[in-house]
Structures are given as structure tokens and as C-alpha cells.
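Quick heads-up: structures coming right below.
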Structure 1
Amino acid sequence: MKFHLAVNLERIDNSLDMNDVARHTLEMVQIAEEGGFDIVWSAEHHALEMTIAPNPFQLLTWWAGETSRIRLGTAVATAAYWHPINLAGEAAMVDLLSGGRLEFGIGSGAYQREFDRMKPGLKQSDAWRYMQEMLPVVRDLWQGDVAHEGEFWQFPTSTSVPKPVQPHVPVWVSARSPITYDYAMRNRCHVNCWPLTRPFAEAELYKQQLDEAIAKADNGWTPRFALMRHACLYDNDADRRAALDAIRTLLSQFENLFRNSGEVVNGFPASIPLDQLEGREQYDPDMLEQNLMFGSPDTVIQKLKRYQALGADEFIYYASMGLDHAAQQRSLRMFCNEVIPEFR
């Protein structure tokens, strides 16, 4: 089993200094490299302090200069916010500067609030069409001159400058719906998925959709399948309570964005009061502890073996959850020291 790290520069409120946030995020990447992680992923989000990532390629270039082995991925570049020539060139530059370590992840985008600002008039539910037009064009630009006359972009003959160092950059698609799984398999992409806080049955559904898409494509492609969960390891009750309190606070902000229903002031989403969420399964502490990659090292090992048996051969450890920096690093080191060896 391979392991990936998803980590954000994040601030839940303005009590954290950005210099401390940046230093902590880089240290998490370096801990992951030293501990045997295969890939680190950067997101793309705009005007939100909980995920500070206006350009994922900028983050990857920074991390590339401070690491030597770990591969560097976008999870994800949001297709509708880019022009194909710009996206191809930025991605290829990271591959060049990192010595061929790029993993190119592309997706539709998450929050309607961001589309309202970055691509006014576009519904998040329609953004997959931009992603499906974008990816083949980027691949063509990496190979050489191409002209494009599409629904969303048109340009005369052009190419990516620079070109990637890798002859074939690994391409990942973030998928949740059958239409995206079908597209990923037709276009020979790897897949990452995120069941949010939902139970194991949600992961089973994604694997079923993947298997059906593989059969439908019938093109001999065998994708890598990575599954992401918020992760936190602890070995005492105080750290357990801190982890559950942190994830519930984060999710109360995430719910605001997911619904596009609350205020965002100076980049900080207002929290939906937790007392309004009591009784809802996805915020119940016991259910969160069960569904997420939370628990002691032994508990986490058993959870991972269940995902491995399902067919998720790669796990994305989602570290960013509003927990204090020392606790995040303690959890990640515990994972490296006590969990990863069980899968080697």
C-alpha cells in the first residue's frame, strides 16, 4: 500500500501567524518524505483562509526545493479557472524544476462560492464539462503544437513551454459520480476519491463505480485508486477529545461552504453552531471516530487493511483539520513510525 499526504496552509481563525502556518506546512511535507510517503498533494482554493492555495503549482515548486524524493501532486487544479496553455505550462514547469516528480491532478472544483467569484455564472454542477474539455488539450500541448476549437476555449496553434521532463506525466482525476469515473477510465487516468465523513459504504460505492467504469472502457487500463480520509492518530483520551473537537469545528465551517449558505468574513467562513448539528450523523463524535482515519495506531492499521481489501491500494492522509500544529506533527510521526511499517 502506498501513502500520500494532503496538507493545506490553513487558518481557522486569525490567531495564527502566517509565517508559523507556512513553516508548519513545510515541516509536515518533510516529515512525510522522511517517513516513507509517496506523494504530497496541494489543493487550489481562492479567498478562503481554511485552504490557502491560490496556485497549487506555486506550493509544489516551494516544496520541491525543500525535498528530494517525494512526488508532488495537484489535488486538484480546477479546470474552469485556467486557460489550457497556462495550465499546461505551469504544470510542466513544476515537473522540470522538481526533476520529474509531478503528479497532475485535475478536477471540477468544490464550492459554488468560489465559482461565483472565479467564474461568475457557472454552476458547480456543470463544471465537469470544463474539466473534460481541458484534460485532452493539456496532454496535446505537452506533446507539441496543437490548435483547439472547443466549447470553452479556442486558440490557434500553440504548445506548452516548457515541456514536462517525464515522457508521460501521471494524471489523476478526483471522482465521485459515475460520469467522472467513466471519463477517467476512457482517458487512462488514475483516480482519487474522498468519501467526506460518510461511512465505509460510501467507499464501497466508489469502488463499484470504478469497477463498472473499467469494464465499460474495456481498454486495458489499470488505474491507481487512492482514497482520502481526514486522519489523526492518538494514544490518550485528551488527544482524542482535541482531535474530535477540531474536526467538528472545521466541519461546521465546511458545511457553510458546501451549502453556500453562510457568511465569509475576511476569508474566514462562519461556523454553523454545533448545537444545530447535534444528532446529525456526520457530526456525531462517535461516528466521526469510526468513519475517519482516527484512533490508535493499531486501530488505524485495521481500518487501512479494510480499505486495502476493498481495492484502495493507496491512502491519502488528510492532515488539515484545524488541530494545533504540534498535535498534527505528533500524529503524522506516529503514522510514519507505527503504521507504515505494517504495510511494507
Structure 2
Amino acid sequence: MTDQPTPRAHNEMRFPENAHTESFNAWDPEITAQIDALVQRAKQADVPEEDISDLVREIVVTALKTQHSQLPRGDVKILSRSMRELRFGFRVFGPYRHRRKVTIFGSARTRSSDVDYKQARAFARKMVQRGFMVITGAGPGIMQAGNQGAGPENSFGINIRLPYEQSTNAYVDRGDRFIDCRFFFTRKLMFVKEANAVALFPGGFGTHDEGMEVLTLVQTGKADPMPIVFIDTPGGEYWKDWERYVRKHLLKRGKIAEEDLNLFTVTDSITKAADEIAHFYSNFHSVRYVRDRMVIRLNRPIPQLNLDVMENEFKDILLKGAHFLNQGALPEETDYLNLPRLVFPFNRFNFGRLRLLINALNEF
């Protein structure tokens, strides 16, 4: 989560000054007034909500820029369709933001008689018992197992339209918690944005793509810290071989840092995987940035004595001369105001070490 963007003055929204746009008089008073009137008219005056008028206005401006730029029709179709898919998806997830969710990835070709299918189904059931909902790609194989284990009432399905293989499984409610996507990138954005954890079962190119993407997003801080578990067939070597490859060819060659190995867990036990995810949220609640400070919301405050020990151990992730502080909600925050906070200027680089800090917070 990040701060709300600062509202921009109307005269700051301009087309680039070049030969293609300088003659377009989009910001004369009449058009400016029409844009503002449209934005205000779209608001629901009787519904108390956060004011997003400035952002809606920017979307309208972007649409007008698209018209004026005369982009190829195919490009505009991508812009239009992706915006509609994301808006619809965010609306679907909106009523369930108070519940944590785990996204399950794995092969669409896994048969219902396979051990991996039974593992995924049982894992999803365990996560629902721990209070989580489940997100899958709505298709067959591991996706179906996840939806079956969670049950339609605790499942989301984010389908992708393909000319082959992908069809919606019978355990997804095609009503309130179903999203149909044309683009992989909008689908993948929702998989990660709406998840509080990710579990990967053996799969093909798509599973590896999804696993590497979520690792990259967490490693670079583009996604909030979350548990990422790779679940092998009991006694199997699928993800263990993958981890050996990561250590041999990525770590030893300096392509990743040792601390990055803290971002994921490989196990062949669905109980261990479920416990790993649940324990991550035993004290850690959520995170956001307020200007140059990271704010970690906690279920329980950290005693000062423990905080001093922790600061000595994790001083490498602090900006020079900074400290960990126990605080309440900052003035800029609007959510979870009753929760205690750990506030500090994070260097925004050592996200593997940040994961270890979260582990330490969960031990208190």
C-alpha cells in the first residue's frame, strides 16, 4: 500500500508540447469544465467514500490523449480492454478485502487421480480452515483442486481465454467471485495484488512464469512481503531440483543474494506449507510506506527490550543513524488505526532481510 497521490492542479495536466499535440486545444475552459462536471456527476453523493476524483480525472484525460494521439486501433483495444478487466476485477474483490487470500498455481494438466491434485485440494481445505480464501486460475488440474478444496463460497476464479486446454472448472461460482480475462498481464496482476500468500504446485511454463514473477515482485518491493511456498509431491524432487538450480546457477554466480533465499520455502508437506503461511500473520499484519518510512502494522507491540536486540541484529536494513520505533498510527494513515506499529526508514533494498525481520516479529 502507498500514500494517496497528491491531487494535481488542473493546469498541470497538459499534453506534451510537440508537433503532434501543440495544436490540440483540449484544455480550454469549456472542455475543462466538461471533464470536471463528468467526474462530479459520476460520484455517488449518498455513499461515503474516499475521494478519488483527481485519479478519475486523470483516467478521463488519458482517454482523451489516446483519442488525440490517433494510436492504432489494436493498441487502443488493449488499453480499453485492460482497464475494463482491472476495474471489474477490483470490484469483484472489493467486498472481500477484509479476508486474507492465498493464490494457488500449478499445472492445468494434473489429473484428479494424481497425488498433486489431492495435495492441492487438501491444502486449500486447510487454508480455509485457517480463515483464508483461495484464488486460482479457474481452470482444470491444480486450479480445480484448489477451488474444490476451498469450496465455491471461499473461492475466486480468474479465468484466461485460450483456444485450447482452459475451461472453467465446476467448483468455481461463475457469479460473484469469477473474473474472465483476455490478457495474461491483467490476470497475473490480480493474482498477486489480491493475494496475501502464494502456493505453487508442480506445473509447466505458466507455473514457473508465475512463480518467478511473484518472487521478482517481492524481491524488488513491488509487491508487499508475503509467504511464497513451493509444494512438492510427497517425497518428490520437482521443486527441490528447482531450488538446487537456483542455488547453483543464480546464487553461486551472483545473480541473486543469499538473503533472497529467505523469500520462499520448499516443502513436500501441505501442513508445513499451511503453517508457514498462517505463522507469517501471527503478529505481522500489513505494511505500507509513509514518505521515507516503512510502517509495519502488528497485532501485538514489541517490548522495548526485544526491540533493542532486534535493532542490533537488523541495523543493516536501516538508513544510517536511524532506529526502530514503536508507534501508533501516523497522521497520514487511515486504516487499522488501533494496531501498534513498528516504524523505521527502510533502505528499500534488502527485502530478503526484511522477511527475516518479519519472522522475528512473529516470534514475540
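Just so it is clear, none of the values below were taken in a lab; they were calculated from the coordinates. None of these values were measured; they are calculated from a predicted model. Cβ atoms are built from the backbone, for glycine too; each structure is taken alone.
Calculated for structures 1, 2, relative contact order in percent (Cα under 8 Å, 6 or more apart) is largest in 1. Tell me which structure, out of 1, 2, gives 1.8 once distance in nm of label points 7 Å out along Cα→Cβ at positions 228 and 300 is calculated. This figure was derived from 1.
If Cα extents along the principal axes in Å computes to 69, 57, 48, which of 1, 2 did it come from? Clearly, the read-out refers to 2.
Comparing volume of the Cα convex hull per residue in Å³, for residues 156-283 alone across structures 1, 2, the highest value is found for 1.
Suppose distance in nm of label points 7 Å out along Cα→Cβ at positions 28 and 196 works out to 2.1; of 1, 2, which structure was it derived from? The value was obtained from structure 1. Match the computed value 4.4 of distance in nm of label points 7 Å out along Cα→Cβ at positions 220 and 292 to one of the structures 1, 2, and report its label. The value was obtained from structure 1.
Of structures 1, 2, which gives 1.7 when distance in nm of label points 7 Å out along Cα→Cβ at positions 132 and 236 is computed from the coordinates?
Numbers: 1: 5.3; 2: 1.7.
Clearly, the read-out refers to 2.
Quick check: 24.0 is what I get for mean count of other Cβ atoms within 10 Å over residues 36-43, calculated from one of 1, 2. Which structure matches? Value 24.0 for mean count of other Cβ atoms within 10 Å over residues 36-43 corresponds to 1 out of 1, 2.
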